[in-house]
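Dropping the structures in below, format is structure tokens.
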Structure I
Amino acid sequence: MISSAIVLALVHLAAPVEGTSHLFVDDVLVARKSGVVRHAHACRKLPQPVIVSEMPWEQDGDDKRVYLYGTVIRDPESGRFRMWYNRLHEVLLAESDDGLHWLRPNLGLHEHAGSNANNIVLSGVHSPSVAYRPGAERPEFRYAMIGAAKGYHFLHSSDGVHWERCSPQAAFTGGDTCTLTYDARTGEYLAFHKRSHEWRGKERRLVYLASSRDLSTWSDPVLAVAPDEADDAQVRREGGAYAQFYNMSAFPAGGQFLGLLTHFRYRATAETAAPGQSRQDGPIDVQLTHSRDGRNWARCEDRTPVIPNGPYPYDAGCILGAANGPVIVGDECWLYYTAITGTHGAPLDRKQISIALAKWRRDGFVSLDAEEGEGYVETVPLALSGAHLTVNAEVTGSLRVALLNPAGQPLGGYGYEDCQALTGDSVRHAVHWSGHDRLPEQAKVCLAFRMDRAKLYSFTAGGIGLTD
């Protein structure tokens, strides 16, 4: 029986692929490869968080913490950043011109300590995650939110500030961490959320998925991602017990979906804990997952963290949650997350909980690397007729691209000897052949990359693509 993910991939290959970048996270577009290794890339970090608990409504005595489970978007017209974050069970809104320095607008909507002068947009909701659809048919659904409040609830808004519940009742049971994304191909919202039960002989946190077209009627939640023996073995090698997944942030990227798993390296459960302190302890980092349809998920073959703990103290213990999608800033991919100085079970008075920023190059989560000697990557036949071809790569040696017909035969004028060698580091190397700066007017071609000391991240036909 052919899975829905494979069917979707086959349909995808039969369609034109101009205008979007294509990542080498999996081998769906790869017919052959040799001399290359797939690597997941850790992010770059700032020396300090971008938001810390500063305002009275973000604090309760010595308990100072803010969380992002959550969402950051950039207005397509103004370029201004907006962030929905939370302090326990209150949703707050911050805004920024540069994504680094954040302001808390005085919204005047909710009272705290006798005053409405604050940036609270909702009260009684935990783990808010927002899906933004500027072109929504109904303006009141431009913004959609999932949040936890004795079950998972959904809300909608025209401006991201004034919210209305889709139903007074919870859509489905559970609580705590959750993220929301929108699948433009199917018109469905995808709600990833945490559930806990026995899995492979251990009580674990697991990632479940429910879907809906209208935010009111939801499918039954199904298991989306769960730890396997390789995860448990990794945790045991580090002195822990077994793996759990707090949640997953999923977002469309390059014709597929990427997911960021908060990987709880569980160690032990204490007999007692102080108020507000978890009895279960262990560090949490973030690893990569991928899917062609948003429903069937696979782990990256390189499971090293893409958001590791440290090297700065502010996230040395936990990355508890990550935004439900990145923001593209120039040639970089920015993603915000919850950073904690201590491990999951550390006492609250010994840890700071803040919001930090992770950065990658554009399309920079995974690459196919030719580290020593020649590497070769050949795609399946793709519909790329007449488009410009750009390549995202770090090239210390050289990289050339040849074109093959579906039978694997080279096209005249598009061989390796005709291609101007690519060198240096760029997210948009323009590929030129002698006398040609566009792909031929041919129904389908295979791209064949021959490279030496190079990291190949993605290719694009007809534009830079991804999350413009």
Structure II
Amino acid sequence: MSTDKLNQNNFSKGTDFAVILLYFIMVAIGILCIFMVEYNPSANWSSSFITGKNNYSKQIYFAIFCAFVGIFILLMDSKVFTALANILYGGGILLMIATFVIGKNINGSKSWIPIAGGFNLQPAEVCKIFTALILAKFISRPETDFTKLKNHLIAGAMIALPAILSIAQHEMGLALVYSAFIFAMYREGLPPAILIVLLSFAVLVIATLLLEPTVLAIILTAIAVLFISSMIKRFKKNRNNILIVLSIWAICFGTVRFAVPYIFNNVFECYQSTRIYSMVGKEYDCGANKKSAAASGKSHGKKPDDYNVKQSKIAIGSGGFSGRGFLKGTQTRGKYVPEQHTDFIFTSLGEAFGFIGTSIFLGLYLFFLFRLIRIAERQRSTFSRVYAYSVVGIFFFHIAVNISMTIGLFPVVGIPLPLISYGGSSLLTFTVLVFILLRLDADRQMVLR
């Protein structure tokens, strides 16, 4: 019995070391990027690595701590994750709620809890792990039939709760990340029709931004009339079809005329609406934003500039095909790019190593994602597979949105580049996500959940 348990806890057996190697390569690249951003030629850089006063030295300590956490997870019994999923999720939600009382305000977001040593924990980041676990546990239950709408709604509520709390903490980027769990839900049988509806809604929102709402409403009405006219013979046989078309038209009309304006003027902050509008070449009037007016007591008619994205594009573009070289970047080292050690860390790679370097870097990310998908597909248990696809979805969303954000293809929503951006909470979250998956994968032959 003891021998079996020893073999089960021997993480060298069955562990995917290719993923571990890629993990450490990514973390090392991240520390290198932070070092390039903060390098000071007048300082003794060798000693600065151990002082803990610079972000790159802090990131080294974060990485060492996360390495021990990863080893600890690999030595655990994988059944612990299913047993504690509900408790961890509940604790994560309570931590997110606690930030409203004891939270620390950083960059306008009260989503951080101060801990010892001057470090801060962001519960919204860590709660992604717990959401992945509870979603996997719910879908893997024998009594859960994931073809039924009821179970779709329950799973959606589990995901929506931390997302809503993130929005309340002014963390729109982290809230959007929770939509990545749709990858796992779709793999387990979420009907394609739901994805089509969500995609159609996104297209409708974009169309609302590109066109005047009145013009778009007229176009939608004309399309509905033409469709009913062309199908009038069929609709006479079944009048319910007319009601379906009219219902779809009413939903689209309401979205264009009421829902989208309400979201941009009442839910989003002024700067968030401005960034989204700027993506499609439009200007947003902050005077219409209720949150902006409530916060300042007056309207803001002037659009804030998109300085971050402009400087990010300049930095990446200055790298050219082969890059300026290590520690030779003028834009990133000159501190022209705001938040370049966190949200805009990709700019340091782009300027230093150019198109060639960033292509190799993205190739590593792509290989990493394909390796995770391979792990997900070879799982024998539903719990492990759902969790694995949740991890894939989270990583893919972070990578795609962060890089698109730095090159101006997506609004600046403030989410880190996995394993690269500076931050203890972020690195810890991605580390735990990966190593729990590796622990589950190592037991795939002996554990069926």
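Just so it is clear, none of the values below were taken in a lab; they were calculated from the coordinates. Computed from a prediction, not measured in an experiment: that's the story for all the values here. Cβ atoms are built from the backbone, for glycine too; each structure is taken alone.
Things worth noting here:
- When mean count of other Cβ atoms within 10 Å over residues 59-66 is computed across structures I, II, the figure 14.8 traces back to I.
- Structure from which 16.0 was derived, mean count of other Cβ atoms within 10 Å over residues 83-90, options I, II: II
- Parent structure of the calculated result 75, 60, 47, given that Cα extents along the principal axes in Å is the read-out and I, II the choices: II
- A value of 17.8 for mean projected area of the Cα convex hull in nm², for residues 195-426 alone, calculated from one of I, II, originates in structure I.
- Top of I, II by relative contact order in percent (Cα under 8 Å, 6 or more apart), largest first: II
- Among candidates I, II, the computation of mean projected area of the Cα convex hull in nm², for residues 211-306 alone that gave 8.5 used structure I.
- With FRET efficiency 1/(1 + (r/R0)^6) of positions 139 and 267 (r between Cβ atoms, R0 = 25 Å, to 0.05) derived as 0.00, matching label from I, II: I
- Entry that produces 14.2 once mean count of other Cβ atoms within 10 Å over residues 187-194 is calculated, selected from I, II: II
- Structure responsible for -1500, with helix-only ellipticity at 222 nm (-39500 (n - 2.57) for each DSSP H run of 4 or more, over all residues; to 500) calculated and labels I, II on offer: I
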